[in-house]
Structure 1
Amino acid sequence: MINGQYTYLRAIEKEDLPQLMAWRNKPELRKYFRETAEINTINQNRWFDIINDKNSIHKMFTIVKKDTDELMGACGLCYIDWINRSADFSIYLGYDNIYIDDKYAIDAAKSMRDYGFDILNLHRLWAEIYSIDEPKKIFFDTLNFKLDGEFRETYWYDKKWHNSLFYSLMSTDENS
């Protein structure tokens with residue numbers, strides 16, 4: 001378990017999968033995910049098996065509200081590159097349709113950041129988001145991630161093209 005001020009992160013259990021799948025399939029949240037297709041139980045169970053494989057390049061956790069022990073969402077470090085010490089930073093809150101906020105998401109993200117840098121000894125955390133994802137733009141700015149670049153017209157949503165934005169945070173960055 002990884003403790004924050006308002007949240008704690010714990011291993012994802014089989015019992016968490018139905019709730020995580022329900023949140024992942026909500027169109028108002030799914031529009032922000034790179035995997036935009038609705039998922040079913042088979043996909044969810046396959047994902048669970050992949051993240052729990054001893055050789056997995058993914059470290060995924062549930063986000064739990066500390067004062068009530070309620071499941072709030074999921075976060076993790078994906079596609080870990082052990083040679084170059086980098087990982088894709090992933091997070092969302094499905095609880096109460098929050099998605100991203102300045103209390104629970106920031107708290108969980110700081111715990112995940114510290115885990116990545118201090119425990120896994122990673123050097124770089126990165127994320128790709130879509131230009132429509134205003135909550136995550138503010139979120140990454142708050143966490144001192146830097147906007148590294150932009151790929152034009154990578155995502156078709158709501159009958160128009162949107163860009164991909166790439167953010168990163170280094171272990172050597174000030175305030176990381």
Structure 2
Amino acid sequence: MNTLQYQTATPESVWAILQEVGRKQDENALQMKELQKMMGSWGNNFGKFAEEYFFNSFESGQKNFFGENFDEIEKNIKGFKKGFKDEYDILLINGKSIGIVEVKFRSNENDVPKVLRKAETFRANFPEYKKHQIYLGLATMSFYPELEQECINEGIAVIKQVGDNVVINDKHLKVF
């Protein structure tokens with residue numbers, strides 16, 4: 001016959017167990033913070049890679065865009081007007097038009113409203129361009145059909161990597 005033996009827990013033994021559990025939770029939280037930091041770093045690196053890839057593509061001759069030839073190209077321009085703070089990944093500029101290209105390594109439908117808002121924030125942040133036509137583009141390393149169609153419906157240029165080339169679909173553009 002098996003008999004079970006029970007030990008009576010003392011307050012000290014329960015306290016020791018709780019302290020050990022708390023220490024393990026603290027260790028796990030620290031490890032999670034380190035993992036989140038590392039993952040965020042990777043995500044930033046992918047984003048920087050995409051920005052450089054598309055910027056270099058425009059800079060090395062792809063300045064005919066939105067049916068126009070652009071004289072200047074700038075990257076990572078920040079605007080700071082109250083209520084309109086924004087960053088513009090790539091700006092293409094000529095005497096009458098501005099091309100604003102938002103760059104993502106991997107984009108989704110939630111990015112489309114952000115791209116559309118760029119025209120409004122740009123006009124507020126840079127009033128010296130108030131008479132310029134504004135064109136919008138979304139550049140991403142990975143476009144899927146629903147996102148591409150949403151950009152087309154909204155009048156945003158679709159800019160994507162296909163093999164070693166950058167392909168631009170800007171036939172459906174709107175002036176903003």
Structure 3
Amino acid sequence: MNSDRQLHPNVSDVLAELDQARDVLRDAVDAVPDADRATRPGEGRWSVNEVLEHLSMVERRFTGLLAMRIQEAKATGLGAEQNARVPIPPELKTMLGDRANRRNAPEAVHPSGTLDSITAWRAVEDARAQLRELLCSNDGLALGTVVHQHPVFGTLSVYQFAELIANHERRHANQIAGTARGE
């Protein structure tokens with residue numbers, strides 16, 4: 001990416017969304033004393049460190065899928081971005097925010113439970129850096145036309161996947177905030 005130019009508004013918008021979600025997550029984590037972040041708040045529930053590890057695993061997985069889809073699109077002549085970003089459907093955003101309906105994560109993104117709080121936070125930061133790099137290094141390309149079929153959430157563009165990641169992070173930030181409140 002050439003740092004002398006502005007990012008395309010579509011990329012800039014999703015990066016802002018990701019940054020806002022990260023701020024919410026950071027605040028939620030900071031509300032839990034470091035000594036309590038490895039403690040599971042109840043039977044069948046993840047500790048703060050495990051939630052962070054899960055978030056990093058999901059984001060890395062999605063980033064890898066998006067990188068693959070972008071490379072495939074480039075190989076077939078992906079052009080410049082011509083359209084405004086289409087956000088994720090409102091019903092998907094609502095579903096992600098609804099913590100009353102618990103969902104079980106696929107086994108592949110279950111945390112190991114071995115990370116301390118510093119390593120867990122570093123894992124989410126490293127995953128975000130990879131996603132940011134992917135988006136910025138492909139800035140200006142028609143990422144709104146690059147799609148991947150998610151088995152639960154349907155066909156989403158690169159931008160929509162970035163929003164999905166941000167909303168998934170907010171969902172788990174709310175979970176962590178509940179832990180901080182003793183829920």
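Every number here is computed from the coordinates shown, using simple stated rules; none is lab data. Note that this is a predicted model, so its numbers are computed, not measured. Cβ atoms are built from the backbone, for glycine too; each structure is taken alone.
Here distance in nm of label points 7 Å out along Cα→Cβ at positions 67 and 99 was derived from just one of the structures 1, 2, 3, and that gives 1.4; the source is 2. A value of 0.45 was computed for FRET efficiency 1/(1 + (r/R0)^6) of positions 123 and 163 (r between Cβ atoms, R0 = 25 Å, to 0.05); which of 1, 2, 3 is the source structure? Traced to structure 1. A value of -0.41 for log10 I(q)/I(0) by the Debye sum over Cα atoms at q = 0.10 Å⁻¹, calculated from one of 1, 2, 3, originates in structure 3.
Given a value of -7000 for helix-only ellipticity at 222 nm (-39500 (n - 2.57) for each DSSP H run of 4 or more, over all residues; to 500), calculated from one of 1, 2, 3, which structure does it belong to? Derived from 1, not from the others.
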